[in-house]
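Asker: Take a look at the structures below.
Since every read-out is calculated from the coordinates, none of them should be taken as a lab result. Everything numeric here is computed off the predicted structure, so don't read it as measured data. Cβ atoms are built from the backbone, for glycine too; each structure is taken alone.
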Structure I
C-alpha cells in the first residue's frame, strides 16, 4: 500500500520543457478510434509544458487502449463514468475552479454527431456538453475515413460545433483518410487557445536557422545552427496574436503548419526577403535570430570541385542585414543577437552594447556559444538581454522559456 507521500512518476516531467501551461488544467477526452494510441503521447507533451491533464475515456476507447495506459501517462485515474461525484459539474467549475480547456482527440464521427445533437450518453460527451454550457474552450480532432468525414451529417455536425465556438483541429488528409496531424501541431493549437493575445495588430518578422554560402554547386560554408530559437520565437509571437513571417534557412526541424514560413538558402536571399516584407510593413518588429554566414566565396566554382588536391578560396564579407533595418526602415523595432565564444560576461555585455549602438537596435540578446548549457544544438541556453537604455537582464533556462522572456521584452518595445 502506498504511503501518503507517494508521488506519481509522471510528476517528473511536469514542466520539463517549459512552464507556459503551469497551473492550467486540461481535460483530455479519448473516444473509440484507432488513433487513440496518440492520446498518451499528447497527454505527456501537455504535462511537459506544465499542465495537469485529466483523462476522460469512453467505453469504446478501451477497445483500443487500456485505462491504465492513460493513468500511467497522466498520473490521474481516467474518468470512465460519471458518478455521485458529479464529475461533469465539478469540472465545469460549479462550487470550485473550472478547468481551462477540454481537448477531445481522437474524436470519432459518432462523437461529433452526438455532440451536435446534444446527446450526452458517454462521459466524454456529457462532460463536453457541460463544459460547453459553461463557456469553457473545447477543441476536437475528428479522424476517420474520408467518406465518413465527407458525409452530409458529419459535415453539418462539424459546422454546428464551429458555430457554437468549438475549435476544430483540421485533420491531415492522406490515403483516403482524415488522419491526425503531427502531435506538435495539435499541441501548438491547444496552446494557442490558452495564450493571452498581447501582440494583436503587430507584424513580426523572425529569421532563423543557418544560411549557406556555396563554394561550388555541392559544397558550402555554414554553421551548426538548428533553427530552434527562430522557430520558437516565431511560434511565441504568433501565439500572442501577431502576424508572423518566419524567414528560415535550411533546417531539419518540424515547423508548425500554422506558421507562415519562407525558405531561403543564402545570406543575400534572407536579406532580400526581410527587406521585401518590410516594404509592405515598415513598422514591423524584426527579430534577427538566424546565424547568417559572415563570409562567402568571391567566386563560386562551376560544377563540383575535384577532390584530392589542395584548394584555396578567397572569401569576402557578406552583407550585414542588421545594419540595413533601421537605416531603411526607421519606424521598425529591431531585436538583434550577439553570439561570442569563450569570453567573460563583462566582455560579452560590452560587445553586445556595441552592436546595439552600431545597428541602432532596440534590443540585443547576447550569449556565449562555448557555454556547455547553450549553443546551437542545445535545448537550453544562457542569455543576456540589453535594451537601448542599457538595462541588462540575465537568464538561464530552457530555450522555450527563454523565448517567452525575449518576446515579453519585445512586447515592451511597442
Structure II
C-alpha cells in the first residue's frame, strides 16, 4: 500500500457534501431523537440501510447485531480502504433542551449520531464518483463502541476482508467539543487502551470487638489502594505512563459490629502501548496476591482488556494530516500535542490495518468552546452543520488511496 500523497487533486467533496447536508442533518436528528444502546440497534440499522439503499453498494445488515457493512467498488482495480462509524448511544437522560432531544432515557452524548450521518454522507459523495475510483471502499457501521466490543466483533466476523481483499488502510473520525471545524490527530499513540479489573480479598469474619480472632480483609484492601498507585507510578516509564484509578470499594454489610469475610475493589487502567498492557497483565497479579498474603488473606483477580491503545500508523497519519490540510486549509488542521487517556474501540481495527483516527471539533459557534459540556455529559451539544465537512473529510481520506 502506498501512503504517499495522491497524484491527482481532490475532487470537490466539500461542495458535494454541502449539497446533501439537509438530508444528512435529517438522518442525524432522527438518530439523535431515537438512540439505541449496545449491540442490538434495529431502528438505527434500518435507517442506515435505508439511506444507503439507492447508492449501488453491496450492503450487508447483520442479523446477529446492529452492524452494517457496505462495499463500494470503483471502476478500476486498486487498494481497499475502510471507513468506520460507531452507532450506539449512552444510558443517560438527555438534558440539552434541543427540540429533537431524546426522551427515551438514552442519549447520543458522544456524537455517534454524527458519525453515522457523516459516514453515510461519505458513502453518498464517493458513490457519485464511482467511475473515478481505482479501488474499493468499505463502510463499517458498528454497534457496541461504548461496550468496547463492537469493533472487535466485526473484525472477528471479517469486516476487514469484506471486499474480498484485505483493507490496506482504515480511517475514523470522532467529533468532540472545541473550536468549530478544527481537525487534529498525530502519528503513533493517540488514545489509551483500557483494562479493568476486580479484586476479591478473602479473610475470615467475626465480631468487630475481637478483630484478633478474625482475618480482616478491610486493612488488606485499604493497603492495596495505595500499593496500586505506587505500582502505576514506580514501575512504568514516565514516557510510557499508565493511569490507574480505583473506582469502587466494598466491604461489610448493614451491621457495623461485624467484620465480613470479604472485601472487594474494582479499578480501571489506561495504557498507551502494547508493552505497558503486557506489563500490567504480568505484574498486577503479584501485587494483589502479595498484599493479601501480608494480611493473612487470599485474593482473586479478574482482569479484562476492554480495548487496546489507539495507535495511528505514522505514515498514514502524516498522510491524513496532509490530505486534510489540502482539503480544509492549514489553519483548520493541527497535530495533537499528546495522547488522550480516554479509549476507543477503533483500536481493534488499527491493530490489524495501518490507519489513522482523527478528532473533529464541533461546538456550535455561538458557544464558548472552553465552557461547554464534554462528551458523555447529558448537556453536550454539537452543530450538525459539521456533517458536510465530516463527510468530505472521510471521502478525501479514502480518495488518498483509491483516487
Structure III
C-alpha cells in the first residue's frame, strides 16, 4: 500500500455511497458506551471525579479545576508578540463576520390586531471546549468565544485539557487567548469528563445550558450522550478534509492541503475526489516527499494510510459532486475550473473553500469564518458554529379581542377535527356567544 489508498468509482457510483466512502473505524456510536460511565461518575461525584479522571487520562494531578486569574493574566504577559498580533487579527476578522450574523426582532401582522413577534434570546450560559491533546488550539478559543459574545450570552466559560508540563493548567497560549477576549472563567478539564462537568455542574463549575467546540472522538460521544440534558452545537470530532478537484488543480497544492488536516490526528481524514487520473498520480507522487519534510510526519503518514483517507476516482465532476455531498465533509475544497460555480452547487459541507487561494488552513485561523464544524457526515443536517448557535427564537403572540373573535371559528373547527374540544372551549370562554360550527 502507498501513502494513501485509492477507491475507483468510475463506471457507476454505488447506491450506498455513504457506506462505502472512507470513514474512521472508531465512530461516535461505538464510543458511547465507553464515555457513559465517565459521565455518570462526574454526575455523582462532581469535581472530585473530574480531578481523578484528569489524573487517569492526562497523567497530571490538579488541586482544582478552576484556573486562577493570575495564571490567565500571566499567560498573556508572556505571550510572544507575533502570536499576540496574529490572534488579535484573527479575533478582528472573526468578529467582523459573526457580528453580521446577529438576528433582528421581526414583528409580522397576521391580521388587523393580531401579531407574532420573533424575539432572539441568547442561551443563559455556555461551556466552550478547546482541544489540547496532540496540539493546542488558541484559535479554537477565538472560534468559540467570539460568536457567543456576539450573540450576547451573559455567562460563558472555557475548558481545555490539563497539561503536565504547565503544572496542570491548560496551555499558556489558550489562557492568553482567553485573556485577549476578556474571558476569566477557565477550567483545566478535557475529554468526556469536561462535557459532563458542564452538563451536570460541579462544586467548582456551575452547570451550563449548552456546550460547544471541537474535540476528539470521546468529546463528540459525550456530546451525543448528554444532548437533551445540555444543548450542543454539533458533533465536531476528529477533523476531515475533502477536496473536489479536476485536471486544472495543482498536485502540490492538493497534497499540501491533505497533509495540513492529517497533521491534526492519526484518525484525521483526508479525501481527494477527482475525475483526473493524472492529478491522482501527481498527488500520490507529491505526498511522500511533503510528508517526510513535515515535523509530524509519523502522525500524518498514519492518518493518510488509515481507512478514513483515500483518493476517490470518478467519471466526471457531476459524479464528484454526488460523492462529496454524500460524504458531507467538515471542510470541502473546490479546486476545479470555474470553482465558484461548482461550489455553489454543493449542498452538504461544514465549510466550502473556493479555488486555489482559499485553503482550509486560512479558514482554521484568519478567513473570518468559523472552524468549529460538523464532522463524520453530520454536515448533511448540521451547520458550523455561529451566532445563531447561541440564540433561541421565541414567538410572542399578541391578539386583540376582535382578532381572536375573527379566528375563533377556524380554531374551533380544527380543534373538533383533532378531537380536542377543550381547545375550542378555551376560545368560547372569552366570549358570551357560541362559536359557529
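Asker: Supply the structure label, taken from I, II, III, corresponding to mean count of other Cβ atoms within 10 Å over residues 112-119 with the calculated value 14.1.
Answerer: Working through the options, I get structure III.
Asker: Could you tell me which structure in I, II, III was used to calculate distance in nm of label points 7 Å out along Cα→Cβ at positions 24 and 240 as 3.9?
Answerer: The read-out comes from structure II.
Asker: Moving on. Suppose distance in nm of label points 7 Å out along Cα→Cβ at positions 176 and 280 works out to 4.5; of I, II, III, which structure was it derived from?
Answerer: III
Asker: To test your reading of the models, identify which of I, II, III gives 21 for relative contact order in percent (Cα under 8 Å, 6 or more apart) when calculated.
Answerer: Of the options listed, only III reproduces it.
Asker: Using the calculated result 23.8, 82 for Rg and Dmax of the Cα atoms in Å, pick out the matching structure from I, II, III.
Answerer: II
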